[in-house]
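Please go over the structures that come below.
The numbers here are math on the coordinates, done by the rules we state, and not lab data. Bear in mind that the values here come from a model prediction, so they are computed numbers and not experimental data.
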Structure I
Amino acid sequence: MGLPRAGAIDAASRAPFGWAPLVVLFIVGFVDRIEHNLLSGVLPAVQGEWGFSDTAAGSIPTAAALAAAVVALPAGYLADRLSRTRIIAVVVLVWAVATLGSGLATGFLMFYLTRVLLAAAENIDNPAAGSLLADYYPPVSRAKAYGLTRVTTHLGGIGTLLGGVLAEAFSWRTAFLVMVVPGVLTALLVWLLREPPRGRLDRLLAAGDAAPVSAVRGVLVVPAHARAASPASAPMSPAVAELPFRRRLRQVLAIPTLVFVCAGLCLLTLGLSGIFYWLPTFMVRSLGAGTGTAGSLVGLIPVVGTLTGTLVGSWLGRRWHGTREGGRLLAGGSGLTAGSLVLAVALSMESLGAMAVLVLLACSLLAIAMPNLTASLADVVPAASRGLGFAVLQLLTTGGGAFGSLVVGIASDRFGSLLAGMYILVPPMIAGGLLTLRARTSYERDARKVMRDAARG
C-alpha cells in the first residue's frame, strides 16, 4: 500500500507514490485526535463520579502533555533512523490498549495514569508521520498533504461531541471503550504501508531532473544520468547518519524559520488547549447548555470551521507561494492572529447561538494556518533531519498545550470564573500569530539552502 504502480511516473508529480499514504496518515491523526478529545466531552460526567476539583481536572492534560514532551525529541531522532511506518503502527496499537485502560479505570488515579501513558504514546508517532509526508509528496503538493493531516487536530473535535453524547446516553466509560476497535484497525492499515526512500524526491528535484522514473516493488528506479546527480543508495548520507543527537539537534535549531514558527505555534497551542478543553464545561455552567449539547457544539464547530479554513488556506498557499515573500507564512500567520482576536470576542457572548457563530469564524481563520505552516517547515528542514525537525515542533506545541487547561482550572478555582481563566490565554495566542508572521523574513533563504544541499547529495 502507498507505493507507485509499476510503470513510468514523473519525478515531479504531485503524488509520485499515490494518495493512499495520505489517506492512511489522515486516518491515524483523525482517530488519535478523536480519542484525545473524548476527555473534554465526558469531563462533567467524570467529575460528577469522582468529585475532583477544576485544578485537578485541568492538571490531567498538563501531566499528559509533559509526558508527551519528554518523548518528543527521542521520537524524532528514531524517526530519522528507523522505519517510520513501523514506528507509527506499533505506537497506534499501544494507544489503543491505553484507551481500553481509560474506560476500565476503577479510580481517579488509574484513570489519570492511563491518560498520561496515552499522551506519551500518541506523541511518538508525530515526527515519523511528518517526515514520511515529505518523502511521499514533493514541495508542490506538501501544503495539501500537511493540511489534510494536520486538520485532524480540529476534526478530532468529533471526539468532544462523541464523548458528550455517549456520556449522556450511556456512561463516560462507553466513550473510551468504543474507540479501541478503530485504534487496532488503524494500526493494521499503517503496518501495510511501505517505507518511501528517504530524501529521494528532494534530490531528484534539486538535480532539476523531471525525467520519468519507474517503480519496482516500491523502490523508485532512477535513470542513470539522474542517479549521477542524485545518489540514493542509502536512506541518508553516512556523514549525516553518524552525527550525534545533540549536534543534529543544534543544526535543526539553527534554522530561523523553524524557531519562529515553532515558538508561535507553542503560544497558540497554550491558548487553544485551555480554551477548548473548558469550553463545553463553560457552556454547561454559564449558558445553561446540556452536556450533550455542549459537547456537540464544541465538537462540530471546529470540524466545519477547520474544513472551511483548510480549503481557504490551501488556496491561499498555492496562490501566494512564490509570488509573495514567505507567502505561506503570510497566509498562516494572518489567519492565526485574526482568529485569536475573533475567539476573544466569542467568549464575551452571553447567547449560545452568537458564541457558536463567532467560534465557527475563529476556527475557520485559525485553520488557514494548517496547510501552510507545516508545509513551510518541511521546506526548510533537510530530509535527513525532518523527523527531528517535526519533533521540535511537537515538543514546543505539546509543552505549550500542557499548561493551558491548568491555567484556566487554577484561575477558575481562585476567582470563581472560568471565563477569566480563558481570557488569560488570549494574549499569548495573538503573540503566536505575530511570531509566525516574523518567520517570513527567513523562509526563502532557509528553503533555498535545503535545495542546494540536496543537489550536492
Structure II
Amino acid sequence: MEEKIVILGNGFDLRHFLPTSYNHLISILSEIEKLSDNKSTITFSDLFDGVFKEKNEWFYQKINEYYQTENFIFDVESIKSIHTRLKNNSWFQYFKSVDENKIETWIDFETEISRILKVILNYFDCFNDNVFENNIIKGNFERKKLFFIDYSNTKKYFNNKLQFKILLNFNLFYHIINQRYYSVNENFILEIDDQIQYYKERDFLNVIYNSLEEFIGIFNDYIVNIINIFYSNLREEKKENFISKQEKLLFENVNQIFSFNYTPTYTKFYKTDIINVDNEFLQELELKSKKRKNFYQFLHGNAVLNWNNKPENYINDLNKMKIVLGVDDIDDSLKIHKLFQFTKYFQKLHKQTDYLFLKDFHSTNGLKSFDKYTFYFWGHSLDYSDRQYIREIFELVENSNGSKIKIFYHSISAKGDQLKNLLGIIEKEKVEKFMKFDILEFIESTSENLFKEL
C-alpha cells in the first residue's frame, strides 16, 4: 500500500499570497504601531499601502489580484490591542531596529534569538570576571541616587555597541532623560554599600522570555485578525489556480499532512464550501480524510482565537498560547544557564501542542515499516533547524521498499538553497545515491505538477 504524506512549510502560505513571511509580519506590525489612536475603521490600505507595499511591490500586487482587498475591514479593537502591546514589547522593538539584511527569514529570526541570549550572557560573564575597564558607579541624578554610565565611554563598560544596544533594548539599562547618561535597572541587581555585587541574571532572563511570549501572542493575533480576513475574500475566478481544477481537488490523493505553519490555510481553503465542486465528491473526500486519525497535524502549534479575553490576566493567559516559536536548540554555554524555555522542544512539551510525527503514527494509525511512502516537501526550506524531522523521513525511506521523497521548489535559486540545506543534514553520499536512483526528486511547484502529484 502506498502512502502519500505531505510536509508543508511557509512557502505553502506564500503560494496562496498570504503575507506570512517574517518581513511581512514586521512590516505590518510597524504600520499598526504607527496607527492613530483615533482610527474608527482600519482598511487594507491602512496596513498594506505603506512599508509593506514599498518592500514587497510584486507580492502586494498579487494580493490585490487574488483577493477582494476592497472588502478588508479589520477589527479596530483587536488591532488597537496589538498596537498597545507593540509599544512595550522588547523583541519587536529590537527586530524592528535591526538592519533588514540581517534578518530576512524565520530561520534568521531564530538565529537572532540565540545571538541575543549569547550577547547578554557574555555581558554578565565579563562583569563577573571584572573584564571591563570601568566599574559602574553610583551618583546623584535629580535628587535620586542611580548606578549610571557615560554614553561617550560605553566601550569601557561593554564589549561593543551591539552589546550595549541589546542590553538597552531589553531594559537592563535605560536612558536618563535630557542627559547623556544611562542608568542600570535596579530591579536586576544586588547592591551593597553603593556597589553592584552581582546581576540577578535569572530574573532578567525570565523577563526576556515573558517578552518573547508576549511577542508570540502578538503574532498569534496577527494571524487571527489579519491573515484570517484573506480566507473569505479569495476571488472566485482565482480558485482554480491553486485549490480545485476540473473537479479535481488538491490533496485528494494525500493520506497525511504535517504542517510547520501556524495558519489554518489548509482547513480554510481545502475543507470548506469555498470549493466549487460536486457535493458528493466533497463528501467522499471528507470521509477519506477522516479514515485516519489526526489527518492534519500542526507540528509547531497553531494560532488560537480568544485567548486573551481578560486584559488584567494577560500574563496568565499567555499560557493558553499554542504557537511554538523559538530556537531549535541551545549550545552548551546557554544550557549552563538552563535557558530551555527559549527552545522549540521545551515549548512543545510545555504548551502541549500536537507534535506527533512519523514514528508516533506507526503506533497510533497502524502504519507498517514495510509500507511504500512518497513524502512531499512543499514550501519547506529543509533548514538545519528541522533536521530531526528530515532525518526521520530519510531513515524511513532508506529502510522501506519503493518509498520516495519529492521536494517542490518555486525557482532554480530556491532549489539550490534547498539542496545546500539538505547536504548540511544528510550525508552527501546518501543524497547522491537517492537522486541517482530516483528516490529523491526535485519538482517545480507549477499548478500542473502539484495537481498531478497530489
Structure III
Amino acid sequence: MSENETPETFLDSVSHMVDRAMHFLELPEGAMDAIKACDSVIQVSFPIRFRDRIEVFPGWRAVHSSHRLPVKGGLRFSPTMDQGHAEALAALMTYKCAIVDIPFGGSKGGLRIDPRKYDEWEMERITRRFAHELIQRDYISPAQNVPAPDVGTSQREMAWIMETYRERHPEDVNHSAAVTGKPVDLGGMRGRLEATGRGVQYALQAFFREGNAAREAGLEGGLGDQRIIVQGFGNVGYHAAHFLQNDDHAKIVGVIKSDGGVYCEDGIDVDALNDYVRRSGTMEGFAGVEFERNGNRIMERECDILIPAALEGAIHRENAPNIQARLIAEAANGPVTFEADQILQDRGITILPDVFVNAGGVVVSYFEWVRNLAHMRFGRLERRYDQSQGQHLVTAIEMSTDHKLPDWIRESIVRGAEEIDLVRSGLDDTMREAFSEMYETREVESNGAVLDYRTAAYLIALRKIVRARSDLSLI
C-alpha cells in the first residue's frame, strides 16, 4: 500500500461487494444508495464507578434495514468496536437473513471494551447499564430489535440483558424473546450455542452434495477426504472443526488462535486440543503437532479447505496471494476483504461467503425467538403421538414379515423427535435450500460466465429485500 492510499475499511469492503451484485439489477436512480444505507445508528456513552475509579464506555447499535421486524443481530464487546463495525455487521445481517429466508431485518452493535480486563461482577454492571441505555431508546425489544451473542459476549451477557429488559417491562409476557442465545434454563434453545459451527458443517455438506460444485473448485472425493485448516478456535471455530472431524471424518490439519497455531499433516485431535487449551490457555506444548508463534503462516499452508472463523479482514491483499486452499468457507463475518476476494477469484480459489456459511446462528436464533413467543417447546404436542404411530408401524412390519426388527431399527422408528432433533433438521434444511438457490443463481444469471458464490448470494438477498420494500417499488 502506498503512503497516500487510504486503507480499505470493513464497511467499504461490504459496500463494494454489494455493488458488484447490484450491477445485475435494474434499479431506479438512488435505489442503490437507499438499500445500502443504515436506517439508524445510535451511539451511547455512560460512566461506571468501580470503587476507586470511574470509567466511560462508548457503545453503538446500528439498524441497517427494518424492512422486516424485528431487526436482529449480535452485540460485540471488543476493544476495536466502533460505528463503522456496527454498520458493516448490521448490513451483513440484513443480507444474511434474506439469503436464508429468515423474516428479520439486520442490526448489530456493541461496546468498545476488553472483557478480559474485568471480573464477572464488573461485566454484569457494564452489560446491564448498556442494556438499559438501549432499552430506553427502543433498541432492545421482542418486537423491534433482538440482540444475540457475538465476539466477546455469550449466554451470560444475554441472560443479564433479558433480565434487565424484564425489570423495565414487567408487563411484557414475551420478555424472554427480547434476546436470543440465552441459557436453556432461561428460555434459550438447545443447539443455539453451537449453531454457527453446525451451520458451517451443513454448508459444506450441501456444497459437497452438489458434485459439480466440488469438481469446479478442484476438489476430489467427499467432505471426509478433505484436509482443513481452521483459523479461529473460539465457539464457532471449535464447533465447526469438532463436527467436521467427528461426523464427516474430515482431517483437521491446522488450527490457529490469536497467540499462535498448530499444524500436523496427519491430522489434529480437535477435542483433545480444545481440552488442552482450556487447561493451559495456549496451544503451545500440545503433543504431536508443530507449533507456530505466527499463526497466520499456518493459514498459508497447503490444504483443501480453509475456514476463517475469527475476525474480519484475516485475509487481505498482502496475504491473499499466498493462500493455498482450493475452497474458503467464511465462518467469520467479513474475513476476506474486497481486494483479497478479487485476488483469490483471479487465482481460481472458490469462496463460500459469510452471509451464507455463518448463517446458522441467526437461523437457530429465529427458532428460539419463535419458541419464546409461542411459550411452548417444539415437539411438545406431537412427540408422544409420533412415538405411538411409530410403534404401530413396527408392529405392522413384524406381523407382516413374521420377523422381529433389530433393536436399532425399532428405536429409530419408535423414537419421537426431541426439540434438538427438530432444531438440527430445520437448520440443515435451511442451509441446503440456501445453497441450492445460490448454486442455481450462479448459472441462471451468468449469461455464459458463471457468477461467484458471493455475488450470487447478494443478488438473491437484494431481490428479496427490494420486493419487501414498498417505498422503493422496484422490479
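Determine which structure produced the value 27 for relative contact order in percent (Cα under 8 Å, 6 or more apart), calculated from the coordinates; the candidates are I, II, III.
I
If Cα extents along the principal axes in Å computes to 79, 58, 58, which of I, II, III did it come from?
Here the read-out was taken from III.
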